[in-house]
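Please treat every number below as a calculation from the coordinates, not as lab data. A quick note: this is a predicted structure, and the numbers were derived from the prediction, not measured. Cβ atoms are built from the backbone, for glycine too; each structure is taken alone.
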Structure I
Amino acid sequence: MKILERQATTFGGRDGVIKDTQSGLELKLTKPQEMGGKLAKGTNPEELFSIGYSSCFASSIEFLLQASKQAYEDVEVTVTTSLIKDGDQGFKFEVLIDARILGVSKDIEKKYIDMAYQFCPYSKAIKGNVNVKIESK
């Protein structure tokens, strides 16, 4: 059963524009300097992936905490996405997730972060395709 659906369209490539049809959000895409781009204001697919994954992972933690009525103060998730060479197959991602749940013990924090990794749609979508490391500082 479909819960929701969203759509975005990119016009151009790394130096294009991306538009979200639901919110009206429009972002300029800029090729990163590391890939031959100029220093310019804009975003890129790696940043957008980090944004999407961090918000989805944090939402998953929050959902699981609330569903089990576990008290907590706040949730903070930072996702670092690295673009790396994949031999002669082009590129692939590596991801570092730094997740924190404030107001709970380290054991409870680890439990819910591990549960969120299994629950999060982004984690499920990339499972077996992307190396993911999870930290909690």
Structure II
Amino acid sequence: MTSFMLLDVGRPTEVETTIDQDGVWIGAAGVEAALGWELKPEGLCKDDVCIPIADHQGLVSNGAMHLETLADLLRRPLALSKEHGAAYLGPPLDLYDQTVGALQAPDFTLPDLDGQLHSLSEHRGSKVLLAAWASW
């Protein structure tokens, strides 16, 4: 077993993994702790949603889940570095399809220089220029 850092849209969780020639395998308890998905007889479940896994050969072996197959099942992009013991799961692709596919940015609210809050949704239908800056 190897310690591995799994980032779920930036939220880090250290999980125990097995790494072999087929990839990275995370125990069911680690998947539940990191992502909130629980392996049940009816499939992979989170809250009231269950995804059948019968059609996803190679997902489960000896109580562990294959990380790349899991990412495909959840429709989430995966950046994986076995050498550095880390993986990043991006937001679900259906969220991407709803926003980028529709050419509509998700709403957010930020303060201006005077502290007054402004939401992107206030400007729907208008052209908006967003400028971003970072000190790093």
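Thinking of I, II, which structure, once helix-only ellipticity at 222 nm (-39500 (n - 2.57) for each DSSP H run of 4 or more, over all residues; to 500) is computed, gives back -10000? Each step should come with its number before you reach the end.
Working: I: -10000; II: -4000.
It traces back to I.
Taking distance in nm of label points 7 Å out along Cα→Cβ at positions 54 and 86 as the quantity of interest, name the structure among I, II where it is greatest. Walk me through the numbers before you get to the answer.
Numbers: I: 2.4; II: 4.0.
Max of distance in nm of label points 7 Å out along Cα→Cβ at positions 54 and 86: II.
Here the criterion is distance in nm of label points 7 Å out along Cα→Cβ at positions 62 and 110, and among I, II the highest value is seen for II.
Out of I, II, choose the structure whose coordinates give mean projected area of the Cα convex hull in nm² equal to 11.8 when calculated. Write out the running numbers ahead of the final one.
Working: I: 10.6; II: 11.8.
It traces back to II.
Suppose you compute distance in nm of label points 7 Å out along Cα→Cβ at positions 46 and 70 for every structure in I, II: which one lands on 3.2? For distance in nm of label points 7 Å out along Cα→Cβ at positions 46 and 70, the value 3.2 is produced by structure I.
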